[in-house]
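Below you'll find the structures, each written out as structure tokens.
Just so it is clear, none of the values below were taken in a lab; they were calculated from the coordinates. What you see is a predicted model; the values in this text were computed from it and never measured. Cβ atoms are built from the backbone, for glycine too; each structure is taken alone.
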Structure P
């Protein structure tokens, strides 16, 4: 999979791709992540990428033309138009279902807004989908973009050691993950649940499923209601 990210701050993001699991996935050629400096496509000698908004709004807005030319250059290099996602507070809320959908793409492009966002006309012209990581506002789309890439990367075959590393995690199947424990068996008077020490895999699975339901009901009852509605539990 190839991901092309359009941003004003590529240096901010490159470090993330050079550490941990994402670094290994890139080295194994499971995913390729390219960064494109929007400012390189500005038309004036000062490389201006923003301007004031019409309607007397506060703050600066990213101009349409540098973004359009940057995306056009990506399309030429790939040889086709990739799906383009704009990370935006007004977008559809990112969830695991969307991550599983996007991981099947061969090419994905991500636009990182900044300041007050970007000119609506370029969104209408080239953006396929707007995605939000939550009901709050950040100073730019860079961190949301890397959250999306990280979530996708770990689902790609070969990134993690086994499929179970993500299929049993929170949200993959609509429930939150069950509690987990490691050594020592007793810590500050608190013991690991006996069933996990039993070696009975059937009983362990039953316990884990029950705990997932309880944890979801406690922290995210909306997910339980969704499961009930779909007759999944």
Structure Q
């Protein structure tokens, strides 16, 4: 979407449009939203920007590394309204949430990385108001028992995936028999997995099944399906690569 389309008509914020003069630069820059809370700590990644049909934006905010939170956005899933006027905390208790998958029913898949308070990598099916286990994230939860947190849909061991990235749905008209299935991309292993899942007794559960294709040369972080039915990914060479 052109930037002038994104910026134009956003009520309640300082926004404007780009002049279409063919000069290759903007004539006006506006502040769409400046609610984002960040400190000087290195670990506070903002990951997985998505939008829904209403134009709202969604992303996850990591907590500090091995340190307690100091601002309310640490370790949260966030929604920025379509007009940029407000940011709401939808869920809490994340450590390093690498990616957000927005589902048609209004729920989310959010992955998280092992570390303090997170014994293994998690694939979470997230609901609004849920707490997902990281006591160093900003939350009113003080009970450290398993019963006080939402259980992940999948616990993923390091042998299968050292660092899960973002999930996405395969379009129903793509990839033959895999059309309509859920995929998880791997930053830690450079692989792609299908994620079969079901709801049993009120709890979502699932698994990861590696697709039989060569590993990518780097960790893969984000994926999108093109109009040609092919999967396009982007990666990052860094952690455990």
Structure R
């Protein structure tokens, strides 16, 4: 079904659980945002980087689990059957990567965005590929557990897609990287729509991880090639 179609569900929390969600989410939002900013201030490929990024993931997961029950969600086919979302969110992640790859081609010609993306990609270029992939996937899962799980549920009916995306975007401001802030705004909206449609976190998790792994695999070579062209032109 379309992304605007919502699967029938009843995930209303009792008042006590709802209040606890909001308290937990508020505390972990502040803690996670601070750790996120600190993690990207460390030296690429350093022990501090791997420890701090895994610490950020652990913070988001802890906040999500402490907030109350979380749901995986369903996808409804045109035959009205409800199934756990797998193929559709993976395909969505591939499509999102294609869109961002096209944007990256444009960004290489915009100095500020080119520099911002290059600063992030240095963690992939200089780090050990298995460890960088591990931290990337761990944070992708953890962010969805917290932002589209705990935070989304804590917002109730008060425009949860828009507000959860806003908080997600503001959180990335601590990284002081405009490329990450822009990506958070775009992908946060997509993840929020998936959460609203499916009623759970499985769809945004699969999309997030698929998108992240493809970005990690294909963006660094693109920007390395761009740097070589710039260096050759300067000679």
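Quick rundown of the values:
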item	result
For volume of the Cα convex hull per residue in Å³, for residues 38-101 alone computed as 122, the structure of P, Q, R it came from	P
Read-out relative contact order in percent (Cα under 8 Å, 6 or more apart), computed value 20, structure in P, Q, R	P
With helix-only ellipticity at 222 nm (-39500 (n - 2.57) for each DSSP H run of 4 or more, over all residues; to 500) derived as -24500, matching label from P, Q, R	R
Origin of the derived value 18.8, 60 (Rg and Dmax of the Cα atoms in Å; candidates P, Q, R)	Q
Which of P, Q, R yields 0.65 [FRET efficiency 1/(1 + (r/R0)^6) of positions 134 and 174 (r between Cβ atoms, R0 = 25 Å, to 0.05), calculated]	R
